[in-house]
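All of the numbers you see were taken from the coordinates with simple rules; none came from a lab. Not measured: the values here are computed from a predicted model. Cβ atoms are built from the backbone, for glycine too; each structure is taken alone.
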Structure I
Amino acid sequence: MQPGKVQFQIGAPVNATRDAPVVAASANGDRLIVLTPQPSPNPLTQDAMVSVVVTTVAGSATATDAFRYSAQQLPPLIYSLQPSSGSARGGETVTIYGANFQEPVKVEFSPGGVAQVVDVPPGGNQITVITPQNSVPIDADTTASVTVTSLFGTGRDQTVTKPSAFTFKAEVTTPVLYALSPNAGPIEGGTRVTIFGTGFQYPVQVLFGDREAQVVSSNFNQIVCIAPSIAPSQPGSPTVVQVQVKNILTGKVSSNTLAYRYGEAMFVSGITPNTGYILGWTPATIYGQGFVAPVQVLVDQGGIQVEAEVLSVSGTSLQVKIPPYRGVIGDQCAPVTATIKVTNLGSNLSVTGPTFTYLCSGGISGT
């Protein structure tokens, strides 16, 4: 084959045809050696495929996508973001200005997450993204670094990070209260109360009437606090106060309040363990709420009221020792069930709670 003409038909983003000078040809006419032409006077920002056209006196032939110009691997640069701040909920359009952005690209906000890439125009000097979405607002303005990776996933990845490039703005929310659990406790306070709602932004202040509660933990939808004492007033009858939440940084106060009762709603929810030997003095914990020292615990043993030893009292639990069984045990020494009764001696409030089962110990068959 006589040396002919070789042309490179270069596709996007160049879209031009360039002559490739022939420098040698094989004797049997099955090969040509050419010099690749410069695809563009400007650096390539993305790969460009080439169809090679060979023309001789015998005609012409085209090899489609036979060659590829690789994008020049210049490190990406980030100059600025516009806008440079936005909602922490995300979903907003932001343009990143810089240089050498080559598709495919990945954009990540930290904190925040991976952004959705909308557009990388030719020229590689900007990227349009949608900021990552977050379902929960943040408590305070938070700066995020932005990382751009060019040629992502190609094995030729190049990365650049701009610190403090974007600010996620805290939303000013008004707290709303849904429920309290529990919604009652002793006058002396100390009850662990969970407040359910929305719009809580750390740090928060919780008021029970005019008394401030100790906040244990908080997030956007829940606060755990310790109910304060309403001493020294110590009312002789149940007292209802209103619970209110305030977001300290914004000054926003809850749009509603919830009632909390002091000195009533006493109940017993369980006892652990709920079995023990008839010889007694089994250590046990009685759970519930509304316990106010001094407390009396009676064990009803088939009509015989036997007092348990009370070791400690809190608003929601009692540490006791269950007394020995003093009733009649049958010949078969079957288990015997007794009922627990708790009384707040100061207010004379009483509640009958769960049962405790006495079991026979070895060698005991009756009384």
Structure II
Amino acid sequence: MTEGKRVEISERAARLHRESIVIDGHTDILLPVVGGVTTLTEPFPQTEQERWTRIAEHYRAPEMANVPYKLDAMALLTAPAGQNELPLLEAGGITAQCVAIFMPEEHLDHALETALEMTAALHRAVDANPERCLLATSVADIRRAKAEGKVAYILTFEGAEPVGRRIDLWDIFARLGLRMATLTHSRRNLLADGTQQDINTGGLTTLGKQAVRRCGELGIVIDVAHISDQGFWDIIELADGPILCSHTSVLQPSPGYRRPWDEVNPTYGMTKVEAIAKTGGLVGVVFWNQPDAQALVDELDAIIEQAGAEHAGLGSDFYGFAMAPRDLQHAGQFPVITEMMVRRGYDDATIRNVLGENYLRIFEQIWKS
């Protein structure tokens, strides 16, 4: 496991991080878990040779050729293995980790089966380690995890392929713990267009609008990460409560990604950041493809300047060491973010908001008890 460039953590930052509720809005760790490469709760092999051996024994690379991400061979094969396992979450002081059900191309013809496999893996891990982690379906669960020194897992969708055209399946997944969802990833599906395929100009379909309404009734937070521009504004029009973008860059958009976050939409007279803030939501800064933690804080600066400190959060989306910040290679190094915000001059209240209080506020408004 690579440690990257080491950052010294000051006493103030260490105390603040230790006392705060820290929420990471996104990881794809369930993908290598069901692939057999890693587990949720045990350390991943630390040397590259050990990692390649594990890969050769268990895993087939997901089909990512049509997605314009700059992924090295290790990232293609392991996703965030070695970056988001429970020992790292514990070391990084993370209170709650959002874990996504995500479908690579190879799983699309059996997306529901794979989603249930991922859900079962999460439930098994939590059931086997009650002294270390829990499945959070309420804000009270997150607060209990903090009080008891545990990690709370929050189940999410990154793309609604598992439910397809079955609106009733949203109810089933809600019962299994689903509490946040994007409608799309990079591809078009039955609900909407994504952002990073050749066809990305469409908005929500009738089915997509029905899904947004049903999620609202079930207490599932709508996440606009990876949705098309038109889909974004369709959701803004439908929203009757906070929405969020769990992981994105407002300064370094990915290739083929949506139009700039600071561009004013002439129809609505506001930027996407401002639109999310108007719903009471937040924009989570992605770690992927960021050079270092200073760049992450630059992103936070930009969001806070546009919308205020109540509308910024974190969504790591670790996906291989090569694309992680050089001084923030895995979840165990999360205190580096707090240190960099301290150095940037942020007060304690703002830092607490960014680390997790903003997510908590949204969850309190949307989640059903």
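Given that semi-axes √(5λ) of the Cα gyration tensor in Å, derived from a single structure, equals 27, 25, 21, which label among I, II identifies that structure? Traced to structure II.
Give the label, chosen from I, II, of the structure having the highest value of volume of the Cα convex hull per residue in Å³, for residues 25-152 alone.
Answer by largest value of volume of the Cα convex hull per residue in Å³, for residues 25-152 alone: I.
Quick one: mean count of other Cβ atoms within 10 Å over residues 145-152 came out at 21.4 when computed from one of I, II, so which one is it? Going label by label, the one that fits is I.
I have 0 for helix-only ellipticity at 222 nm (-39500 (n - 2.57) for each DSSP H run of 4 or more, over all residues; to 500), calculated from one of the structures I, II. Which structure is it? Matching structure: I.
Taking relative contact order in percent (Cα under 8 Å, 6 or more apart) as the criterion, the highest value among I, II goes to II.
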